[in-house]
Structure I
Amino acid sequence: MGDKKKKVTFAYYKDTREMEIPEQNLIDVLVPGQIHKTENLKDCIEYNLDHPIGTPPFDEICKGKKSICVIVCDLTRPMQTDLILPVVLSRIEKVNPEARIRILIALGTHRPLTGDEIEFLCGKEVSEKYEIINHEFHDPDALKFIEGSREEFPVYVNKILYESDLKIAVGTVKPHPIYGWSGGAKIIIPGVSGYETTGLSHWNSCPYKGIEIMGQEENPVRRETEEIVEKEGLLDFILNAVLTEESEIAHICCGHTVKAHRACVDLAKKYYLKNVEEAADAVIVGVGKWGPDLWVGSMSIYQTEFYLKEGGTIVLLGNLPEGVSPTHPEILEWGYRPYHEVKDLIDKGILCDDLTLAAHLVHVGRVLEYRKAKCILRSEGICAEEAEQLGFEYIESIEQIMDRLYEQYGSNVRVLAIPGFNSTPVISDCPAK
């Protein structure tokens, strides 16, 4: 099998795992392009607030507003929120000291953050001084129905957001399997929308292959989301960032929901688009530092579609201490399936009331179907029986992985490693055929 081996370190949620891969089998270790954190983050934020894209300067936007909502990502999304908020909030208070400022955590359909987690996310001083609210996607009293939204796409959003005079979003831009790229209007739908709205937006991406959506900023799901957000005035100003492998901020774009977002996407593409000349028999991928459960950690699976041969194998490595999902345990009941199977369940009235779940089943299932692939899981948070329910194979130790791949593909198996440290998928603009 050859003597020389390369030691690769994978992100295993808050821990890491090392694996030795023979160099003769290793195609590459795929990481984002070389990117460095900004030297002075405060100056970078201040400059971009003063020089936004497509809007007046930040101070002008804040003047005279009585209630201001600042929307931030939760802990499943890497971002230096605790360093950004003090700068943004002090700017607001300087020009508008009488405004009521509330911070809304865009949970999507994730679990609420605890008090300690909120303090970690926002910083101690901010969490003690400001009102910080977990979005409640299931609570009708916490939501506002947008009158005039289409019957086939009813829009419910967080009531605090809707009733605020000024809506500001802080987030990151990276490849996403539904909205093409994260950031921009996505923090509203699904970040602070109702469950029905979230489900519909997610389901609308399911008829497409992942490679037709992920990394495509003009895809139909994002376009529809942006049209709704702009038409209803649900977002006035964004601060979006591009992150390094260590989840530190490299670039910031501020301003208009769409224009500033696209400028940030253009920057992100320089680092997150990476082509590999050879399609892989197997892609070994770390779940990332920010994925406590498979619902979040499955982001690591989506990127493999760009690099995997037909009949290939995905090897997913992650501790996943919260298991499959604390808010979507039904995943285990159905397992990951291709689009046509899930659509049939919906047409029969079985999953029609939970399109968010249905879409998640498809988003993983479509990768496996399109590449005719299987997924091998190594995790302490998900047992072998649960892996089988999902449609995965289970492996007891990382040391057994290469032997399993040799059995499947022979001694010349070709392997691509994706460490996955900042939970930012690396994708290709020239996917494997």
Structure II
Amino acid sequence: MRLRSIGDVPARFLEDPHCKTIAELRGVESLVLFPDVHIKQKYVEAGYQCAVPSSSVTVSHAEFFYPQIRSRGIGCGMALWPLGIAATQCNDERLETFLLGLLKTWLRRPSLLTRLDEFLGKKAPACPNVVSPGSFGGRRSAWWSVVRDGAAGYLSDHPRAEGVRARFEAEGNHLADPALHPLPDPRTVFSSGFRRGQDFRGGDHLAGLWLRGNHYVELQEVSDVYDSAATARVGLTRGALALMNHSCGNGLESVLAPALVAKRILLPEFRSISPSDPDYRMIRFAVAALKNLGSVRRATFFARAVDAAERLLPDARVGLLAECNHNDIEWRGEQILYRHNAVKLERGRFQVVSGFYNHPSYLVQPGPRSEETHDTVGHGLGAWLSEREFVPDPRRRVVRIGIRPRRGAAGLVAHPVRKRVEVPYFRGDPGDRIVHGLEEAGVIKLVAKLSPLLSASQAW
């Protein structure tokens, strides 16, 4: 059966025309739906004819590459950073000060030097960030080396990175894939914005930190341990403090050359490309670059977290427990795996199934039958939780911080609007049933529960 579901998936998705269309494509071997599955209506309403379900993995034979079965944000992903201290060592005010200190570039307007540097970057992309070099984003002149080498290249000189560098997904360098050589000329593959180092313009203003849409930063406490042996190996204990961030990615349509997008991406129907077509390798090259860049953004967040901890939580030591691109296309032998809001499970590594701003997340490892879902599980429970009514628990609360840049008359970003509220949890952590169901199915092994203390995103 090509189309199937794992766990508590609403039956309507097995009959959904978007899902059935993908499952019936020539060369598609499997489409697996996870409990958080949903069709993003904004893409349907925007006129995309090739809508793909979120929280799913599609598998095609490598002879049939469907670039339309792609995520709109390849390289979008998550990371979990243990801080090496207990939540009880910090009062609420200190934790909030730390989180806001980490988000300092959202809490102040960009300097005039930063704006000037952005302007120079558009006019002279090869020029270093000589006006506002920044502390995190790096120099424009190093842009291609960063894209090529991934997080390992970005962190090569960071004094605190030795213990985390090998844990990054980008350590292996996706552009080092022998199938990509000789490498295409970036000028024939990418749009002008990507070639100009769009992430590094303006120094460190937003490098590695993106709170728009569903991207967020959250301080969490380990509230339950299910596998003490696994947590003991990495020094994680109940009550420990951790930081999670959900970072952004890029859609192929936003970084590929316009002619290639018109020819291969924004089409009224699914059309495959064979490996003999030059466009096949060019798009594969773009996917690899975006996966590298996704991990670079999380490495940049690591540098920010270390900086904030040294200033505001000097007892903390930022580590890395889980990191992934959860919007991904992976070539695996004779198969291509297209993951949409779903994470790759690997033996010996941890992954995160995220909850909601007022619901715990879960640290997991692969289960004994993870190969049945192509070593994949959905990355979160947000859509599943938001579609249901649950009784709030007034005894448990989380601080939610909303940040929205406010634009001045000249169109420049002025001081942001910020609001702070305390919201109750869902009573009984209803997501527990979902993740335990995935464990019973053998897809995952539950390791620990991570309850949010403070959650920050763009104002809701």
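Just so you know, all these numbers are worked out from the coordinates, no wet-lab data involved. Keep in mind that what you see is a predicted model, and the values were worked out from it rather than measured. Cβ atoms are built from the backbone, for glycine too; each structure is taken alone.
Starting from the value 13.5: which structure in I, II was mean count of other Cβ atoms within 10 Å over residues 86-93 calculated from?
For mean count of other Cβ atoms within 10 Å over residues 86-93, the value 13.5 is produced by structure II.
Rank structures I, II by mean count of other Cβ atoms within 10 Å over residues 262-269 and report only the one at the top, that is, the highest.
Top value of mean count of other Cβ atoms within 10 Å over residues 262-269, among I, II, belongs to structure I.
Name the one structure among I, II that distance in nm of label points 7 Å out along Cα→Cβ at positions 230 and 254 of 2.2 was derived from.
Computed on structure I.
Using Rg and Dmax of the Cα atoms in Å as the calculated read-out, with 21.4, 70 as its value, let me know the right label among I, II.
I
Kindly point out which one of I, II the value 18.1 was derived from, the read-out being mean count of other Cβ atoms within 10 Å over residues 94-101.
Source structure for this number: II.
Given a value of 152 for volume of the Cα convex hull per residue in Å³, for residues 246-365 alone, point me to the structure among I, II it was derived from.
Here the read-out was taken from II.
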